[in-house]
Structure I
Amino acid sequence: MTLDPEGGFEQLMNLGRGFQAAKMLMVAVDLAVFDFLEEPHSAVEAAAWLKADDRAVGLFLNGLVALGLLTKGVDYFQNSKLASRFLVRGRDDYRGAIIIHMGHTWERGWNDLKTTVLVGHPKDVDPETWVGTRPERDETEVRSFICGMDALARDLAPRVAPKLKLSGVRHLLDLGGGPATYAITFAKANPGMKATVFDLPDPIKIARENIAKHGLGARIDTLAGNFLQDDIGSGYDFIWISHILHSHNEEQCRRIIQKAVAALVPGGTLAVQDFFLNPDGCTPPGAALFGVHMLAVTPRGRAFTYQEVAEWLQEAGLSAPEQLSTSPDAGVLVAKKK
């Protein structure tokens, strides 16, 4: 992603063309092209299946071959191994939901980024009344978002769990836990633990599906509500807040943290995972770009620095937090209630 200041103009052209591959992937997943091309088919057959134009489909499929998403024979197209593994609906490792969600953020946010940069927030949200939800989202869009979060957490949660020292935790709260991926992973790794997943009603429906699928209904329960407004319960000895703060402004972040600390037992632990920035505000690159993503899709969200969140944790009555790295662009701050 880093540009060579001594390099030529071609690298700027490549940067400018970046949207092409992204949009092709979003459209292909949305149209379920990879479902059909799990078996070899011609462009004409694919067009008939899609009820689309033969010429357009042929050009599009050739482009997907160029991206490495399809392979091409003499007169047929078929999924690449990567597409077959992750982009065919119904497969255990299907991750297309996050790509569909990216398409929604393109339509609802990134496409209007110029206006957002000029006025300070997306045109269809009011920063003064924002409570962390977008009521215009339909159930399909919410499901794509929540299942997309599962697609990302499936790989990360097993790497995070051993770093959190969860042995001996009796009751964990996964605040804003969405599909319950982290709660499920933590519970499987710690048989004596019970967990509660708190989120809005629509995500909680998906959480319950996942909890049941993993046979953990006796150990993981759910609470539906808005954590900015509603009671989140109490008596927890560990609270996990993953990728929640970046959607909110500073005042809301402090409120979320204070609410969590109040729900912890003395000596309990709060862990916050997010796309944390270094003090310079522009590294790591993934966190900096995610901050722009929050600009595009929320009224006041952004990526925060480790130092900012660490100060909020200590202001709320927690010990100086320990910093853990969980991925190149994300990390965790862990602190105990005094």
Structure II
Amino acid sequence: MKILFLIQGLDVAASRYRVLQYMPYLKEHGVEAAIEPFPKGFFAKLKVFQSVNQYDILFIQRKRFPALWLRFIRKNARKIVYDFDDSVMYRSSKHVSNESKTRVKVFKSMVNASDHVIAGNEYLQKKTTPYTQNVTIIPSPIDMTSYSQKRYTEKNDNITLGWVGAHGSIHYLKKMKPIFDTLGKRNDKLRLKIICDTFFDCENMVVEKKQWNEKDEVADIQSFDIGLMPLMDDAWSHGKCGLKILQCLATGVPVVCSPAGINREIIEDGVHGFWASSQEEWIEKLEILINDHELRRKMGIAGRERVIERYSLKANEPRMLKIFQQLV
């Protein structure tokens, strides 16, 4: 079986977690995979899309194509699998309104042209089923062989609140500055660690700024005592697939999150962390974990077990392979 994977980029988190980490398993099971970032420019696209008939399956990660290109791809490709992990049919949370007729139209065309669709969560699946029943939910899985459990040292008054993500999502965290400043006034042992390529400062809390790099990613997350996953309760945010939460739980770090979208699916309130909606709830729930070392440890261990069972690479590899085998 030969598959061409067209991805966002070799260093893009979604490509690493939703495509690249499957490669060893697929190779072991007879899949001959070719991987290419999306071609840029007319002639580069023409060259790639003319060659897709050499493969049993064309796997397209997230990108939607204009109608003419899509017809050309569909004409040449034997089978198409479309994978997406964001609310691509909506505008982002930065816009006044999420609604976009153009985005819905392009998404519908992409789904209709595909033989199978892989959606990152239940919400995205529901947005797909009006156009096709050939859709499977596969989360952005965690390779647990790379995510060892953090060491829970003796009770330490120095507590790190941590967030990891891309610059396009940091606006969710930045809205929490009043919460951090309130907590910082009450406890001068707290600090906020941001792993990203863009940052902000707080008036009353020390902010540790760390540029993301793949080599340090797991160790950086292990340095958190409490993970953070704020979201807005809107159509764009509901499409998020919770990678930040899964990374924290995989290392045994409990999470406080907004009860929106997949956050509610991953985190059971009071078991793997807490839900928090209002500013008052965020402060209350964070202070519970800040002041209870044993509860942080207990929730972190429960969260790690949850990832192993439902969201690990090992649990999802056979599901991905099965889709390909059934198509061919």
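The numbers here are math on the coordinates, done by the rules we state, and not lab data. A quick note: this is a predicted structure, and the numbers were derived from the prediction, not measured. Cβ atoms are built from the backbone, for glycine too; each structure is taken alone.
Starting from the value 1.00: which structure in I, II was FRET efficiency 1/(1 + (r/R0)^6) of positions 202 and 298 (r between Cβ atoms, R0 = 35 Å, to 0.05) calculated from?
Considering all the candidates, the number was obtained from I.
If we compute FRET efficiency 1/(1 + (r/R0)^6) of positions 138 and 170 (r between Cβ atoms, R0 = 35 Å, to 0.05) for structures I, II, which one ends up with the highest value?
By FRET efficiency 1/(1 + (r/R0)^6) of positions 138 and 170 (r between Cβ atoms, R0 = 35 Å, to 0.05), the leading structure of I, II is II.
Which one of I, II has distance in nm of label points 7 Å out along Cα→Cβ at positions 234 and 282, as calculated from the coordinates, equal to 1.6?
II
So if we calculate distance in nm of label points 7 Å out along Cα→Cβ at positions 34 and 210 for every structure here (I, II), which label has the highest result?
II
If Kirkwood radius over Cα pairs in Å computes to 20.8, which of I, II did it come from?
So the calculation was done on II.
With helix-only ellipticity at 222 nm (-39500 (n - 2.57) for each DSSP H run of 4 or more, over all residues; to 500) derived from the coordinates and found to be -10500, which of I, II does the value describe?
Clearly, the read-out refers to II.
Please compute distance in nm of label points 7 Å out along Cα→Cβ at positions 146 and 226 for structures I, II and give me the label with the greatest value.
Largest calculated value belongs to II.
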